[in-house]
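*Asks:* What follows are several structures.
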Structure 1
Amino acid sequence: MPSGRTHDRVTLWSLPLVASLTFARTQSDRLTLLVAGGFLFGGLMFGPDLDIRSRQYQRWGWLRWMWLPYQRSLRHRSILSHGPILGTVLRIAYLASWTMVLGIGAIVGWATVQQLGGGIENGQAWAAQIIERAGEGVVRSLYGYPGEWLALGLGLEIGAMSHSVCDWGSSLYKRFQKRGWQGISTAKKSKRKKHRRKL
């Protein structure tokens, strides 16, 4: 498999192409920036290899602990982590869940400290109001800027797929080197035979 450094190079070398094609298609600076930014983030920090202790995982710094349950739940290179669309959607949902839990925890913690310190009379009501406003803001943003959210999601997906395509291409090339065209054409057959033996 390609190293983390190779994946990074593919992402960085592909960025001008992704940005150029996006701008040529949309003629929008904003959408181009969102697609290119999503591509860069998806390729360097939010890609399929978050299911192992990879460069992408290491780049999360002190927040990388939140990816440990994700790693323990998924087999490396499963369809849930490396699959087209599904892998990216699952990572977005996973990160959104953590963001929501940590955000609510921070708001409730702040309200509790303020109430105990005498800064707020009813900390629970204040926290509930802030959480409700934040939720409304997210929903308003999703409905108010669908094109922008789609552009960001597309960039994340293209970044993740550049990683997976690089992995798949490397595997095919290695099989081709060992067995020629037969190595490529029999790859699916040999996987089926292994699966039957396990049953």
Structure 2
Amino acid sequence: MNYISDILYWISTGLLVPVIVLLIFFFLRSLLLIGSFFGQYLAIRRTASLISTEVDSLTKENVQSLAERLPKKNPSLVVTYMNRLLAADSAAMRQRLLADFEIEADKDLSTSKTLSKMGPMLGLMGTLIPMGPALVGLSTGDIASMAYNMQVAFATTVVGLFAAAIGFITQQVKQRWYLQDMTNLEFVAELLNESKVK
């Protein structure tokens, strides 16, 4: 029984370094995510009101002229797919473009989802792994070793929760953005389908 317990202890202790490396990576990735999220927010702020106004005034008679009123040279995902929808020549192609937009949106959300789920997991692992050596240090009277291990445990928790918080917040906001974009795209696609009916 002691042999099995020792194996488990060695395995868990050996995982500490990979967990810390991953936490540092996720921390850096969350900082990059904040920057890209801010840039995306500025781009959406510039185009969202314009697109909303244009979509609200659409009918099946004037939907084809929407391409002329959309912002030119705009890197926004919704503008790109709206132009593709307007250029599509069949309902099947428009349906495929809507599905492609969902895939692209999910791809953009993947980093936020990963951070929000993996951050707490790695933070918890980084907390529990040093607790074993800390308890051993406490039992042997090695207060310095216990203090060091507790410091590692608390630091990994904080870093993991920070990365998870950034991931969760950006995921929630981006999901609302993409839901609005998807609603607009589906509306335009439906108007195009109606305008093509003979």
Structure 3
Amino acid sequence: MPSGGTHDRITLYTLPVIAGVTLWQTRSSNLTLLVAGGFMFSGLMFGPDLDIYSRQFQRWGFLRCIWRPYQKKLRHRSVFSHGPIIGTIIRVIYLGCFLALVAIAFLLVGEVFGIVTLTWRDLGGVFGRSLVVYTTEYLALFLGLELGAMSHSLSDWAGSAYKRVQKQGIRSLFGGRRKGRVKRKGTLR
């Protein structure tokens, strides 16, 4: 499994490729910025290794405490942290819930002091309209987050496969028998 520094280098070296391909395909600098920004954020701070004490986790500084419950609930390298699409969706929902709680707290305090006159209905309407109006932008950001997570997971899987081949040979990639496994039920090899 690659180190945190290796993951960072992979993210930074592939960022121009991600940005170039996105610009080529979309012809939009705004969408390119969202995909590239999401890719870099995911690769450096929002990736699959938030489920352990990692560089990504440490970069959150004093806010890393918000990821403790996430770490306690998810096993490292599980499909829910490192899995394609599902891992990113879970992290987005998790962080979104935290941000929503913070926003609600600020709105309540602002309402108590008369600073904010926004009603809950207005807030729901604004949020719903933004989802409809900016659907493409949200999808571009999510694509960037997913690409950053996948660059991490693919390098993990490739590193593990390489080590397995070094130890057990090429057959280990194709489900070949490993040394020390049970040959038949009840008898050891």
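Only the coordinates and a few stated rules stand behind these numbers; no lab work does. All figures in this text were calculated on a predicted structure; none of them were measured in a lab. Cβ atoms are built from the backbone, for glycine too; each structure is taken alone.
*Asks:* Assign the value 3.4, calculated as distance in nm of label points 7 Å out along Cα→Cβ at positions 59 and 139, to the correct structure from 1, 2, 3.
*Replies:* Traced to structure 1.
*Asks:* The value -22500 for helix-only ellipticity at 222 nm (-39500 (n - 2.57) for each DSSP H run of 4 or more, over all residues; to 500) was derived from one model only; which of 1, 2, 3 is it?
*Replies:* It traces back to 3.
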